[in-house]
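The structures considered in this document are given below.
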Structure P
Amino acid sequence: MRHNYLIIVYIFISFFSCNNDDDNYTGDIIILEVQDDSGQSTDSALANGETLIVLTAKISPNADNSIQNIEFNKSDGKFLGIAGATATRPINENGTASIIVKVPNKVERLFFNCKVSFNGKEYFSEAALETNRAYPDILIIEPSTINVSIPATIILNTFLSRSDGDVSEETAANFTAYQIINGVNVEVGRFTNLNNAYTNHEGLITVNFHTDTNDIDTSKPVVIKVTAFNDLQEIIEKQINLTIN
């Protein structure tokens, strides 16, 4: 899997890189900068599906005066108000053009470039942005039932959410099930699908809990506890009780 990922990255970088011929140039004709929403240069952003960054390209005074537009390209994210991976923006009187990009809720490196053409040649500039994981501050557990027989399988849908934007894809949560026996937490039952206990694009994790392990006291509730880290790397948790019939 990692081998395939490296191939994809190589192909993508090759797409953004210039060909070794006389028609493509890097240099100071055009300069691309990634800025945050306050206009400051940045090389990282929160991957919460809501963070906005600004791509600002500036044309050198040495460039041809006939250049009126700059083309912008991106590897992921969304141009605000524009569909697709490519967008064009007009150059203002200061020789700059800007476009806003919404950062996706994926932890990945984003690649951008901008390009202009004149005198039969293309000039471009490149930039990259690292995205940081957006962790949850709220956990919601939705079991398929809270009244459980033995044996039985309960589907546990757990949603990881946050107050600003979305939780990043592939964010982990930990699941435990226990009963309190003589004041001690004793793990009971078993989970399946824990290898996939990572959020999807909507912040959902689905696992199954099974009561077929012959270690459950039918006179006591089973506590299902879910834990995860928040942005401060503090552990947050949510729990529900299952009644055993």
Structure Q
Amino acid sequence: MKKFVLLILISFVFSNRPVHSQNYYEKYESLKLRLSNLEQQLNAQPDNESLRIMVSDAYIQLNKQADAAQILKTGLLRNPDSFNLHFELCPIYLSINQPNKAIDHAKATIRIEPDNPNAYYNLGLAYGAMQLHNKAISTLKKAIELNDKNPDYYFDLGVAYFSNSNYAFALQNYKKTLKLNPKDARAYVNIASVYNIQNDSEKAIANLKKALEIMGPYSEQGQKIMGFIQAIQEEKLDNKDKSVP
């Protein structure tokens, strides 16, 4: 059971798949039409980076990440020092499990804008995806040096510390996340994950209940959180029964 909370959290953050209903197909056809219109505009204005990014985003909405990346890479052939194009490529490569390429583009953004905290943030995420946790930690700390008001920086620094089995610092950064954004349910779930590993079921459940208040019991995420709570409670009872002679 230990360590299960964080791992399942990662799965439900990315599990919002579309329902294949009539409305879904209507939306899909509408997105394809929008993409076609945008591509026509981009063909007429190939140096318009904002338009190029809109085309890339449209491909992402159609779940065509490789095409989204290619559109941006074509733009980089025209302007190799575009911060925006390199920046937009980072999350795309992370989403298709190519963190090495995300690292290359994140480093390019830092070269172009060395004081941009989001550039370091993207690089830290990419290092984390590569399981290079020490590098992720130092890079995310640099992002925080440049901007100490972004809750996501602290959250992902907490994830890096957690992955490095440094639970005290993970907890510290999740709590900083909540100080800046009290409605971040992910932070409560990950705090529960730390307490679960430390065999403090009461605090784990208390934090999961706080996450549930934010998510709502009838949401998909809320249902999973209730499952986590039940699992911890059952494990607690099992351990209690085993301790009785």
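Looking at structures P, Q, which one was distance in nm of label points 7 Å out along Cα→Cβ at positions 109 and 237 calculated from, given that it came out as 4.8?
Q
For mean count of other Cβ atoms within 10 Å over residues 61-68, find whichever of P, Q sits highest and give me its label. Intermediate results must be reported in sequence, preceding the final value.
Details: P: 10.9; Q: 15.5.
Across P, Q, mean count of other Cβ atoms within 10 Å over residues 61-68 peaks for Q.
Name the one structure among P, Q that mean count of other Cβ atoms within 10 Å over residues 85-92 of 23.4 was derived from.
Details: P: 13.6; Q: 23.4.
Label of the originating structure: Q.
With distance in nm of label points 7 Å out along Cα→Cβ at positions 93 and 125 derived from the coordinates and found to be 1.3, which of P, Q does the value describe?
The structure behind it is Q.
Name the one structure among P, Q that helix-only ellipticity at 222 nm (-39500 (n - 2.57) for each DSSP H run of 4 or more, over all residues; to 500) of -25500 was derived from. Write out the running numbers ahead of the final one.
Details: P: -2000; Q: -25500.
Traced to structure Q.
Tell me which structure, out of P, Q, gives 12 once relative contact order in percent (Cα under 8 Å, 6 or more apart) is calculated.
It was calculated from structure Q.
Comparing Cα Rg over 2.2 N^0.38 Å across P, Q, which is largest?
P
Using FRET efficiency 1/(1 + (r/R0)^6) of positions 101 and 149 (r between Cβ atoms, R0 = 25 Å, to 0.05), single out the structure from P, Q with the greatest value.
Q
Throughout, read-outs are computed from the coordinates displayed, never taken from laboratory work. If you're wondering where the values come from, they're calculated on a predicted model, not measured in any experiment. Cβ atoms are built from the backbone, for glycine too; each structure is taken alone.
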